Structure P
Amino acid sequence: MNPNIERLKLIFVALFAVIVAGVLVWQVGWIIPQKKCEAARKWWDVDQRVCAQPVLISDITGRTIEDKAAEAEANAAIGRPAPPAAAKP
């Protein structure tokens, strides 16, 4: 067989192997952690590959959310469980 064809075949096989390895590294290093983070309802930072816990502004400032429906919606948006209902005497 022509040696040029053999050389091209090896180049294409090596290039294919490098691309497959790159896709595998991309999936394991970036995509899978991103999906796990988003499934846990957290924020994924693509640049630094960090999964961060969202924080409500009311947690930082100490101000409470007056509207109970808005508070429940905000807690649900960041994945917190609903606060227990206050016992009535």
Structure Q
Amino acid sequence: MALSYAARRRWALVILLVGLPLYVVAAVTLVGLIERPSVLVELAIYVGLGFAWALPFRFIFRGIGQADPDAKKADGSGPSA
């Protein structure tokens, strides 16, 4: 099931405003449960977790910064020849 451009934009906003702060709190809590590792190991953990949160949502964020592709089709005012 493919999401429309508008639906993907709404989901991206929800993920960034609600999901990402919750994920940050969960990541900090998770790292806090173990004995404090060295700075480089801790940095590697946070970088890894930073990439890991976005992987399941790649399809939602892909193309969000572009103009609405459906608007071009509905507009009908393509380049004049």
Structure R
Amino acid sequence: MVKIRLSRHGSNKKPFYKIIVTDSRSPRNGRFIEKIGFFNPILKNKENSLKINLKKIQYWISVGAKMSNKVKKLNIKYKKIING
């Protein structure tokens, strides 16, 4: 099964997440198919802390990928930021 989920990067107490498409059996920071965005919770500016390629998310969902709960929430938040 293909999943859209977060991959943690950064150092201790300074997390940085990449939003990736991966096989559900691969480890969190392991092999991935495609990078489709990022999330930086440290930044104060909410517009620059999150970037998602919505076209790629729609494509991967159309071919059967499932989103993790956190990515679903970030996707909704990103749509609100774009639409105002």
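What follows draws every value from the coordinates through simple rules; no lab data is involved. Only a predicted model underlies this, so the values are computations on that prediction, with no experimental measurement involved. Cβ atoms are built from the backbone, for glycine too; each structure is taken alone.
At-a-glance table
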quantity: Computed 12.6, 37 for Rg and Dmax of the Cα atoms in Å - originating structure among P, Q, R; calculated: R
quantity: Computed 3.2 for distance in nm of label points 7 Å out along Cα→Cβ at positions 10 and 50 - originating structure among P, Q, R; calculated: Q
quantity: Entry that produces -9000 once helix-only ellipticity at 222 nm (-39500 (n - 2.57) for each DSSP H run of 4 or more, over all residues; to 500) is calculated, selected from P, Q, R; calculated: R
